[in-house]
Structure I
Amino acid sequence: MGIFDKFFSKNEEKEDAKIKNYKDFWDWFLTKEKDFFDVVKNHDNIENNFFDVIAPKLKELNGGYYFLAGMSDDFTAELILTVEGDIKNIVFAEEIITNAPKLDRWKFTALKPEMNLTSGIEMDGTKFSGENIFFYENEVEGYPDEIDITFVYEGLTEENKDAIVTGVCVFLDNFLGELNFATQIDTFNVIGKDNAQKELVPVTKLKDFLSWREREFTEKYKNVKSFSEEDKFSVFEATLQNGSPLIATINTSLLTYDSKASYPWISILKVQYNGENNNGLPQKEDYEKLSDIEEQIIEELKIEDGHLYIGRENADNMKESYFASKDFRKPSKVLKKVMDDHPEYTMTLEIYKDKYWQSFERYNVNQN
């Protein structure tokens, strides 16, 4: 594949036709397909004539889309929709491409694919390849399933560290593919060769290593009984540094579950409310409305479908609801719909991998 042009979200004016679903987008795309193809093939100011045109349309569906475009071969243009590794948006890139039309001279791809980087990549004159990137695994005591990797780059210094870390991440994003890079490694860091503490393994062996660890993890948990104990909730109270009260309700029946790693995807929905007259806690109207919203989410994210409701926390004009899941795709969809359906509240969503629920150590959830 040739050199691709890349677009990062811009604020553009929307045209009149409202895009409400994937079909609307692709129907609109078809009306301009010929012009888009010519722009990409002739490299005719792609940013203005292609990216700036489709960006506002995609944004009407989801604000988390980014994209690449170029010629896959002499006769086929390719559009790659990417989410820059943002877990909560991956499913939407996959879905819109699944719904794409079949066109003879277009190839549509969800997420940046795995590439054969035989010669590596170059950024600002610095080379990143299998010749100067190595890795080794770190064993994390008490967390045997955690995949924590140290990447080693020859020539890393304090002065160039930020640029080198960025370059290594870009290399991995392309070498592994966006989905694998976002989901297969739990934690990692980048150091110079002088600071390495273990035998170095060429980065070219990383795919095999990650595939082996993934098979090992799947085998370990494939016969584990899903959590099925009766829910038991406990109330926790604390005081924040600013003096505001914190009240949390946590499903304590989960605290001693010994297979937390089989529910590795944590979703946190944060909802702002006005608690100025109630010490930062929700007043009755907000409390009841937010409770109803949370109940709707729990109904959607059923335990039999691989989701666990961990609990909730209220403090300092913010409610946080916590869920753990076997996969991240359904929570992404359910929680985005909740956010779209309730514009009266400012909401934010985080979805990330935390195999041992270390995020909740303050509630002693991390007991194995």
Structure II
Amino acid sequence: MRGRTLARLLAGALLAFTACEPGATNSVTTAPSPPTRGVKTPSAVGVGEGELDLITWEGYADDSWTKPFTQQSGCQVHAHYVGSTAEMSSLMAGGGGGQWDMVSAPGDISLQLIYGGEVNPMNVALMPSWPDFGIPFQSPAYNTVGGVHYGVSLQWSANILLYNTKKVAPPPTSWSTVYDPAYKDHVTVPDNPMQIADAALYLSRSQPSLGITNPFELNRKQFNAAVGLLTQQRPLIHRYWAIASDEVGMYQDGEAVVGSAGLYQALQLQSVGIPVAEAAPREGMTAWGDSWMLAARAPHPNCAYLWAEYTTTPQVQAQQAHLFGETPVNSKACGSLNALEAGSCAKYHADATASYLSGVSFWQTPIAYCAGGGCVPYDDWVSAWDVIKA
């Protein structure tokens, strides 16, 4: 499992059109066109250039699937592992600077890369496995804008409501549990501004008068309500977690009994006998989804396309999911998962039903425009989160 550090984006790396006065809401309601929208995509994949340079999470270019790829394609893979989305953003400045070919961008920065002109459109018709993707992952809002694909979906994981079955009873049915004073000093959630979206998702059901329909597109009133809820939650938090091992340790030591977690943490804890389970909150869940995105100045675009094609096949999808505790986007990966470990298709939610997926809200970069009017941009989310957790 990668040590995914949920860090703030670099100052100044945010999209120019999200800039606004401190505390003000940008009134932009019409989306600008991504700078690279008009870039022509290839109609066929050419011969590989012999090299592929990736920006990615640790282990996303694991030898178990990278070496066979190099043997098949002739593309030698060089992976630069990062510890934060901030580092990803920095390295991708200037379209990858002519050095990098692809980035495995999560949904909290993918729109930033798209509207910043750092990535080029991709031709998904050149991906034989693309039709086998689950419907939510073929053209998700986190990598597709105006019908143009700027990335190819890779893996995903819900931010689940995880609880200790011996300490929390009855089983939670709502995210209200993480705001319940009864669990003071035993709650843990990610150290991430995207927690504002989780709070907004809860408020969309608990306070319907706020009119929240998308937890990543919040007007000032909705945003303030979510921030207020998280401020009230702060005394209940034992510790915010930045990497998965931090949270695993808290549940193992009994310091945390309920909180927001990745599937990886749940599986790790269950494997060592810690009595935890995944709840089914009525509000649904947020989730992150990673995409392979092509740098605007990629020096090896053919190898990049070959890599995207290869890593979306059922076998490689299953290998990565099994190694990192993630969920494949390729719906045909179940057989390969079960071949690696009996029952792992269900364990990794690779067989998720349409009903289950309908309750999942996938991360999108909070930006200033939205369907209902001016939205609060991500720089304000970052500033508010810094105050909340202080």
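Readers should treat all values here as calculations from the given coordinates under stated rules, not as data from a laboratory. Quantities reported herein were computed from a predicted structural model and do not represent experimental measurements. Cβ atoms are built from the backbone, for glycine too; each structure is taken alone.
Overview of values
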| quantity | calculated |
| --- | --- |
| Among I, II, which structure scores highest (criterion: relative contact order in percent (Cα under 8 Å, 6 or more apart)) | II |
| Answer label among I, II for the case where FRET efficiency 1/(1 + (r/R0)^6) of positions 73 and 137 (r between Cβ atoms, R0 = 30 Å, to 0.05), calculated from the coordinates, equals 0.20 | I |
| Computed 6.3 for distance in nm of label points 7 Å out along Cα→Cβ at positions 33 and 273 - originating structure among I, II | II |
| Structures I, II, by volume of the Cα convex hull per residue in Å³, for residues 161-280 alone: label with the highest value | I |
| Which of I, II leads on mean count of other Cβ atoms within 10 Å over residues 177-184, largest value | I |
| Among I, II, which structure scores highest (criterion: mean count of other Cβ atoms within 10 Å over residues 153-160) | II |
| Entry that produces 12.8, 43 once Rg and Dmax of the Cα atoms in Å, for residues 297-352 alone is calculated, selected from I, II | II |
| Among I, II, structure where semi-axes √(5λ) of the Cα gyration tensor in Å as derived comes to 32, 26, 18 | II |
